[in-house]
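Each structure below appears as structure tokens.
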Structure P
Amino acid sequence: MTEAAGLPAISTPLPWHEGEWAQFNKQMEVGRLPHALLLVGSQHTGKSQLAMALSRLLLCAHPRDAHNCGECHACELSATGGHGDFLWVTPGEKSRVIKIDQVREVVRFTGKTAGFGLRKVIVLSPAESMNVNAFNALLKSLEEPAGDTYLILVCDRLYGIPATIRSRCRILQLPMPASSLSLEWLDLTTGQRQRSRELLALADGLPLLAQSLYLGDGVDALAARRRALGELIGGRITVHQARALFGELDVPVFLEQLTGDLQRLLGTIPADKLRGVQGRRVFALLDDVANLRRAVSAGSNPSKDLLVEALLSKVHRQLGADPLGDSIHARTGDTGK
């Protein structure tokens, strides 16, 4: 969810966020809900849905059963994206960055009087996509928060947010959903527990990604990409063949998937080997990818073809050379059959 429009009458959090949701409601009852919240957690786990549910609860004139009522005029407007006291800020079209002009609008928005006499709510997602100037502009609103204004920052990587911003927000770290809750939720879509298990495993435990795979046609393509790292290390496919598998992905998604692949590979290395050459090389590759993800989030726009080929070539050089490649490849569980 990236837009505050076309919503159901009532917005609810996902089942694995019930604890956080109960905490929000308790804080609202006693007037202690922080005016600046930073929601941090993995992608594809419903952080934006939690932010949306909280935003609409704050705007609702007559909350009911711990959620927005879905019937008042404020709820009708927030469902269509037409609520004048609600601002949902994301990177602009064909951009990966929340720019300073957008944050200046946030600052102006915080200075306005709430049109419905209740509260104003601003959501910035993903917050780490702001550039340095945008972060600096946001500081004023965080340092001098208006009493009727709530800012909710949603991010995947806490340390993509400057310390000056983090220190002025109440940080809520959202854990990975328990597999039992994710499976129950996925079952509502798939209707079959075994299928839900397969999808959740393929999606590395990320339930919204698993649902997206089921509803789309990306299961086979993702499975092929997951096999590619082992096949590249094992020398059964070339860098050119591996690159072709990632051709349809944009740069952020490619970097996200490569991070997951390298993390899974790291998990196969025995603890006593992590300080050795095997562990050091995988850690170094992860650092390279993390630096690129930060640069892309900050607005860097590298050539996708060159970046994909460069990273896959580095994986092949660093992990595919004998005897290192043989030992790591053996742990991927890929027999080549």
Structure Q
Amino acid sequence: MAEARHARLIIIGSGPAGYTAAVYAARAALEPVLFQGLQPGGQLTITTEVENWPGDIRVQGPELMARMEAHARALGTELVQDIVTQVDLGRRPFRLETDAGQAWLADALILATGATARWLGVPGEEALRGHGVSACATCDGFFFRNRRVAVVGGGNSAAEEALFLTNFAAEVTLIHRRDTLRADKTNQARLLASPKIRLLWNHVVEEVLPDASGRAVGALRLRHTVSGAEQRLEVDGLFVAIGHDPATGLVRGQLAMDADGYLLTRPDSTETSIAGVFAAGDVRDKVFRQAVTSAGMGCMAALEAERFLAGAGHAQAKAA
């Protein structure tokens, strides 16, 4: 194995949180190193049009991430096209191992590894992702004004997605595999009170079917979980709301997490349970999950990392 390289600050993750952290850290002369991981740019690279990024009336997700990458690079961030496979937070400096066999040492670490939506795994879903299939109503609901959409799920996330979509869609069908919802009573009452929402119990999606053009969602093939009977549901969009999985496997057992695996941070801070380790973006945010909130947390993490490296916190941590 090659000799370990040292960096004052390492950022793991290349979504809005990671790139924003890199921009602020580079401007603070921290000479950050950012690992781009398996999917440089994160979830926005599989999003088509973005209309809620301030300053851009409309921008393609991959284009936006390419601009963020260029910004971080131009300010002096070292971008590494490699995957971090191990992190040891029990020593200082922190030690990282990569897929390419390179070891790294870091005085401070920002985790911006994000979260991934759980998908149904049915035929047609992946091919039409970004073309009518989405996991974010807040991101994509606007594109379905006066259209028919379906939401899959039975928890609070699914209920909230369905309710949000009533601001745009003409009709929302909430599809759930059981005959009762896991959502709390308040959300259930709101669902039942909405004239735009139809609840379809005991059904699962078997296939996402394209429209006549072959380039957008046209219908869903459904199966009744009790009788096995199939039906076709004509829709223009499908929103999958069956949960997200935070990418925290690297630090599981080393940092404090909640029951769902999201990293816990101090109030009004991005600092985790270990001094010098910061978390930003969807890896710690299970509520908003927006590019702009992730970017804001990336800024916070970089500013806190700068203070940590410049202050007594770093000296005390090294001495411990």
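Using mean count of other Cβ atoms within 10 Å over residues 215-222 for the comparison, can you identify which of P, Q gives the largest number?
Once mean count of other Cβ atoms within 10 Å over residues 215-222 is tallied for P, Q, the winner is Q.
Which structure, out of P, Q, was distance in nm of label points 7 Å out along Cα→Cβ at positions 7 and 159 derived from, given a value of 4.3?
Answer by label: Q.
Figure out for me which of the structures P, Q the number 4.6 belongs to, where distance in nm of label points 7 Å out along Cα→Cβ at positions 199 and 271 was derived from the coordinates.
Traced to structure Q.
Where does the value 21.6 come from, among P, Q, when mean count of other Cβ atoms within 10 Å over residues 55-62 is the thing being computed?
P
Out of P, Q, choose the structure whose coordinates give helix-only ellipticity at 222 nm (-39500 (n - 2.57) for each DSSP H run of 4 or more, over all residues; to 500) equal to -16000 when calculated.
The read-out was computed on structure P.
Readers should treat all values here as calculations from the given coordinates under stated rules, not as data from a laboratory. These figures come from a predicted structure and were not determined experimentally. Cβ atoms are built from the backbone, for glycine too; each structure is taken alone.
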